[in-house]
1. Of structures P, Q, which gives -7000 when helix-only ellipticity at 222 nm (-39500 (n - 2.57) for each DSSP H run of 4 or more, over all residues; to 500) is computed from the coordinates?
2. Given a value of 18.8, 55 for Rg and Dmax of the Cα atoms in Å, for residues 83-146 alone, point me to the structure among P, Q it was derived from.
3. Say we calculate percent of Cα pairs over 28 Å apart for every structure; which of P, Q gives the highest result?
4. Match the computed value 0.60 of FRET efficiency 1/(1 + (r/R0)^6) of positions 67 and 243 (r between Cβ atoms, R0 = 41 Å, to 0.05) to one of the structures P, Q, and report its label.
5. Between P, Q, which one scores greatest on FRET efficiency 1/(1 + (r/R0)^6) of positions 187 and 267 (r between Cβ atoms, R0 = 35 Å, to 0.05)?
6. Compare mean count of other Cβ atoms within 10 Å over residues 123-130 across structures P, Q and report the one with the greatest value.
7. Using relative contact order in percent (Cα under 8 Å, 6 or more apart) for the comparison, can you identify which of P, Q gives the largest number?
Structure P
Amino acid sequence: MELPDKAAAREHPHVKAVGAMQQYIEAHLDEEITLDDLAKAAGYSKYHAVRVFNELTHRTPLEAVRSLRLTRAAQSLQDANDKIVDVAMSSGFNSHDGFTRSFSRQFNITPQKYHAETPSVNWFIQHPIEAYCILKEGTEPMPKEIVSRTVTVTVVERPTRKLIFLRIPTARDYFSACEEVGCDWEGFYNSIPEKFDTAAGGRLPTSLAKPGTSGEAFFVEVPLDYCKSLPDGYEIAELPPCTYLYFNGMPFNDQNDFPIAIGIINEAIEAYPYERFGWKKTDNAPYLGMGAEAITGARAAVPVEKL
């Protein structure tokens with residue numbers, strides 16, 4: 001995304017307008033959405049609304065609507081009981097043929113084959129533009145507690161399994177990493193129905209790190225018997241059993257506060273008295289940084305072993 005040249009880009013009128021259109025789309029995805037509706041939400045003319053939305057997201061508003069509806073359709077098709085024609089109608093398509101053509105263009109597979117095989121595909125993830133700007137700029141915690149500092153810690157045992165990962169050659173931050181390897185990984189990973197948890201980014205275990213690289217990757221854990229094909233650039237490797245300490249923050253109200261929620265989780269991970277509770281950190285499994293969503297809170301998993 002190309003952000004307006006402002007010191008506080010998230011306060012730019014274009015960012016506010018695109019954010020308003022994204023919120024309208026999310027709230028009315030089950031209804032008919034027109035350019036008139038979106039222009040009204042943005043406070044712009046239809047021409048100007050489309051132009052700024054495309055400028056910041058590299059797609060038109062109606063392309064975003066269609067991509068979100070097709071992704072929701074793909075999620076529904078992972079349910080063996082859902083009929084394709086019903087999914088098509090509930091996704092805003094007037095015909096089975098039109099739905100099949102659009103679905104095939106979006107995911108390079110027919111809905112019939114996807115329904116039968118549920119391979120991993122690139123689901124469309126619409127990130128709120130204002131939250132993107134906050135992360136891009138960086139932010140300091142607010143003086144008042146707008147995100148609870150309560151963090152729960154849970155012990156999670158993982159069996160022998162596989163790790164699907166996309167190496168980050170040199171980058172050390174999210175945006176540079178996306179410039180190196182792209183940002184399709186999140187939708188791709190989250191489309192895998194067999195996954196243990198949501199897509200994550202972080203440090204690879206020592207056994208999978210390569211000299212001369214950052215040692216970081218985007219990844220997801222899947223069962224040991226997972227054997228579906230992967231796109232070019234993705235690797236898969238077996239991981240031994242391990243123990244994770246799952247750090248989970250509290251839900252919060254405004255998705256734009258996610259950097260604060262992540263900061264609270266990172267502070268908790270650093271301050272946690274591992275040895276007092278009989279643990280020590282280990283590098284035989286990846287560190288899982290799973291980001292933060294308002295409805296779930298920030299989440300991360302640290303591999304540990306007993307002292």
Structure Q
Amino acid sequence: MSRTDPAPALAAPSETAPLGRVLVKRPADALGSAEAGAEAGAAWRELGWTSPPDPESARREHEAFVALLEEAGARPVFLPAAPGTGLDSLYARDASVICRRGAILCRMGKEARLGEPEAQAEAYRELGVPVIGRIEPPGTLEGGDFVWLDGRTAAVGRGYRTNEEGIRQLRRLLEGDVDELVVVPLPHWRGPADVFHLMSVLSPVDRDLAVVHSPLLPVPFRELLLELGIELVEVPDREFDTLGCNVLATGPRRCLMAEGSPITRRRLEAAGAEVTCFSGREICLKGQGGPTCLTRPVTRG
């Protein structure tokens with residue numbers, strides 16, 4: 001990766017404004033040569049994947065996904081292979097949070113992912129994006145647990161990947177950037193080994209539209225979303241595991257989602273959204289990480 005032109009000013013915090021620069025990582029660079037072949041078996045089991053990804057199929061799926069990002073106007077920035085990172089670094093969102101002033105480096109709740117934030121720090125340096133702080137031990141915070149609800153309101157999930165100390169540090173680092181940081185208690189669901197994040201049950205699609213799985217939403221948080229004027233598109237139980245809740249907005253009411261959630265897609269389209277589906281068997285379903293997980297938007301708007 002090389003910096004070829006000056007980085008634009010960071011957009012006001014948004015999950016749904018038109019995508020600009022976005023960090024992504026190729027499956028081959030996430031897997032790494034040291035984890036190829038038989039050694040990959042231990043890696044995917046440790047990280048909670050349902051089965052190891054097929055390298056060639058994963059490459060094709062990811063290239064098709066990146067092409068859709070580019071068609072939507074995004075400018076992908078490819079994270080290189082890096083020491084201390086593994087298969088889960090494919091899911092670029094989790095290692096950092098973006099605010100008006102720059103990037104905040106997370107501290108991962110999974111020990112096997114602890115090297116990912118520093119790898120992203122190098123990418124931000126090359127892009128000219130300031131790193132304004134980082135989560136320090138014993139705090140943990142993952143980007144999949146952080147969502148902008150509007151330009152001055154954000155939500156953070158308190159679960160097995162993000163702890164109280166991580167949230168305390170995040171609140172301090174976001175001083176002046178938010179009027180309210182809503183802490184959302186996450187359910188135990190399938191336990192500490194699962195990959196559950198706040199964004200497992202919530203994906204904004206426009207400033208007033210979001211995909212949700214209400215059975216796993218705390219009542220006060222669901223009520224807050226409605227109070228903010230956000231229309232909720234409900235994901236049925238049978239489409240939760242096919243990542244119906246994991247929808248990436250490439251712009252207002254324009255989104256990408258993995259194939260396999262036709263009911264959610266129809267409900268989104270009925271709400272006025274333009275939905276593009278892609279094959280994600282290898283890069284999404286096996287690791288339970290959809291298009292929001294595969295991307296760390298740096299600029300929007």
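1. Q
2. Matching structure: P.
3. P
4. Computed on structure P.
5. Largest value of FRET efficiency 1/(1 + (r/R0)^6) of positions 187 and 267 (r between Cβ atoms, R0 = 35 Å, to 0.05): Q.
6. P
7. Q
Since every read-out is calculated from the coordinates, none of them should be taken as a lab result. What you are looking at is a predicted structure, and each value in this text was computed from that prediction instead of being measured. Cβ atoms are built from the backbone, for glycine too; each structure is taken alone.
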